[in-house]
Structure I
């Protein structure tokens with residue numbers, strides 16, 4: 001089931017979906033009796049690609065996901081009550097020629113930094129770094145641990161989950177480790193809504209601590225805002241990934 005999910009989901013992402021419409025439309029344009037259908041498909045693919053590139057519609061959806069929970073600016077009031085900070089991995093590279101910080105994806109790096117920040121505000125607390133190997137890559141948890149130690153985190157305060165390939169499995173591992181004990185859950189803001197739902201369904205008690213916000217407020221218009229770009233496509237992909245993940249979890253009764 002895990003491999004089916006990972007293989008099918010990419011085909012439903014904005015760029016592959018738009019390109020599929022464009023290619024199908026172009027192929028039909030070469031068939032005289034299918035020219036009208038080809039024009040419709042190619043036009044739809046091109047328009048969707050432009051809309052996604054500008055972030056029209058998807059920016060609002062992404063902001064809605066990311067603002068489901070507010071970031072934890074100060075964890076000090078939780079000292080003595082919360083003993084664990086759980087950080088979910090968001091991908092890493094297996095290129096051993098690079099230092100740990102360069103091998104973590106942007107999401108993993110942001111999550112780890114936030115986890116370390118919060119753990120330092122909670123004396124005596126421990127970091128549970130979660131993220132296993134996916135399709136042969138090094139476990140996210142191992143790479144995050146190496147960077148955390150390099151940043152001065154006491155190795156004795158680190159616990160690893162190197163087996164979990166996805167959020168659903170991570171929730172089960174945390175339940176086995178912490179039971180119903182409260183803990184700070186650190187992941188990307190866009191991923192937090194689904195993560196909290198899965199963790200609570202698993203019987204755990206997470207306190208959301210989102211980070212890595214992609215839809216940020218403020219700032220004026222820049223020249224690049226007048227053109228579609230990879231940033232808009234990236235945000236559209238994040239929205240599609242999270243809503244597909246939520247739909248899949250609901251179909252299976254996991255949230």
Structure II
């Protein structure tokens with residue numbers, strides 16, 4: 001079982017986010033980045049399958065902010081290979097990212113491709129769907145568990161309202177992982193450093209990434225502060241009366 005897992009670095013939301021001078025992107029100069037949470041779950045699910053049923057796991061990423069460290073961390077966790085896709089900025093649209101990743105993945109003989117279901121800076125959450133399109137593979141998203149059944153896989157998918165369904169699907173297939181069956185494993189810095197010295201990172205060109213669709217940002221801005229909050233005190237009857245007066249004054 002050959003499993004490919006695209007990963008990406010996203011801004012750490014505990015940091016203060018500032019808009020750059022163009023007004024169309026974040027000022028990334030001093031931002032702290034981390035692996036997208038859902039990509040981390042996708043990698044964990046791939047590693048769990050490898051441990052249970054054998055095979056190989058390859059982590060792949062577009063070149064960008066601290067991506068080498070993220071790929072070496074994937075190797076430290078158990079990925080067999082790490083691949084960096086060069087020649088394209090990591091902050092392109094999902095349409096271009098999917099095309100670039102597909103250009104590389106299509107020659108890797110993938111049985112399974114696990115993407116995170118979305119990322120914190122996604123505008124459409126469609127990377128998995130688009131990647132499946134360019135790879136000419138079927139796709140299932142919002143996946144919370146994968147097991148192997150002979151030459152097929154059994155996929156657990158979540159729907160709205162806490163409803164789950166199971167699908168048996170033939171490989172190759174692209175799966176959008178929402179949550180791994182286990183919490184993503186922690187890897188100490190010392191192990192990442194060892195991986196940096198013992199793991200060979202393959203670099204592959206993104207190739208032709210021209211696409212006929214996509215979206216662009218016209219303007220970014222911070223939310224405008226709303227009105228003040230007013231705390232009501234007193235007995236239940238007093239508070240109810242004040243609420244009635246406030247509602248009447250707003251109507």
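Throughout, read-outs are computed from the coordinates displayed, never taken from laboratory work. Remember, predicted model here, so these are calculated numbers, not experimental data. Cβ atoms are built from the backbone, for glycine too; each structure is taken alone.
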Comparing I, II on distance in nm of label points 7 Å out along Cα→Cβ at positions 28 and 108, the highest sits with I
Just checking, which of I, II has the largest value of distance in nm of label points 7 Å out along Cα→Cβ at positions 68 and 212? II
Given a computed value of 19.2 for mean projected area of the Cα convex hull in nm², which structure among I, II does it belong to? II
Answer label among I, II for the case where helix-only ellipticity at 222 nm (-39500 (n - 2.57) for each DSSP H run of 4 or more, over all residues; to 500), calculated from the coordinates, equals -9000: II
Top of I, II by FRET efficiency 1/(1 + (r/R0)^6) of positions 12 and 100 (r between Cβ atoms, R0 = 30 Å, to 0.05), largest first: II
Quick check: 3.6 is what I get for distance in nm of label points 7 Å out along Cα→Cβ at positions 116 and 236, calculated from one of I, II. Which structure matches? I
